[in-house]
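Since every read-out is calculated from the coordinates, none of them should be taken as a lab result. Please read these numbers as outputs of a predicted model, since none were measured by experiment. Cβ atoms are built from the backbone, for glycine too; each structure is taken alone.
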Structure P
């Protein structure tokens, strides 16, 4: 809308582009729209792209289903929501097909973010790990500091 005011004041598209810090091409497109349809042509038409295929009530239902966890919906081997699983879930609940990329956009809009799973064995012994860190690791760390003159050369070692 600021561009419309500048055009009405007699500024050229290159001047408007410099003043508003946009490309000249954008300024010329705006100028053409302003000349043909006035300032109303420069009003925002809202967000672009496809509208969500799910209603607000369906989105709330999906979020509740996601919060319940994958085990409730039959995926018992682990507790991770994958894009493929959420795609199947949306198909089951609403009979709407999404691509995994579309599901990614939908989940992002809902505030869900991709997480990298921690790879840990099921038989992990936390007590043994804590003991090792407390008792063994300090001994290993002490051995690193042997004091000798070194050499910057990779091929010739320093004399002792």
Structure Q
């Protein structure tokens, strides 16, 4: 049974303020897959397929047209990945696979990513930006979280552990 991803999010308040009806995770732009070195956790950084229905006015004024977030999955088992040339446009599917467990599948013609995880998902590092002509997310960003908005005005480099290893 395919689950509505929003029902699994533990910290839904900020997302609900932007998306009264969050979009399904079809045709997301998957930008990175982070395997946590301290434990069995996976973080997916992706652009949602629709811009928020209720964005802050400053986002519209800045010409932002994309919304990006990270989803963190814990207690990960049976991880497998074939093909990876980011960014990838893919469908993300969550299915129940046992008591308090989900099976995560990310599929596109060039990527197959699967794993099992606890059914408690955390969302974080939510940001808006304007996609470049080449499809990159390397320009200015406006972050939702207070700490992120103080520390960053664009995506940090991949060695910024506080950004990529914590939500």
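Using the calculated result 0.00 for FRET efficiency 1/(1 + (r/R0)^6) of positions 11 and 139 (r between Cβ atoms, R0 = 35 Å, to 0.05), pick out the matching structure from P, Q.
Structure P accounts for this read-out.
P, Q: which one has FRET efficiency 1/(1 + (r/R0)^6) of positions 19 and 51 (r between Cβ atoms, R0 = 30 Å, to 0.05), as calculated, at 0.30?
This figure was derived from P.
Suppose relative contact order in percent (Cα under 8 Å, 6 or more apart) works out to 10; of P, Q, which structure was it derived from?
That value comes from structure P.
Which of P, Q yields 4.4 for distance in nm of label points 7 Å out along Cα→Cβ at positions 35 and 83, as computed?
Of the options listed, only P reproduces it.
Could you tell me which structure in P, Q was used to calculate helix-only ellipticity at 222 nm (-39500 (n - 2.57) for each DSSP H run of 4 or more, over all residues; to 500) as -2500?
Q
Compare distance in nm of label points 7 Å out along Cα→Cβ at positions 3 and 91 across structures P, Q and report the one with the greatest value.
Between P, Q, the highest calculated value is found for P.
Which one of P, Q has mean projected area of the Cα convex hull in nm², as calculated from the coordinates, equal to 22.8?
P
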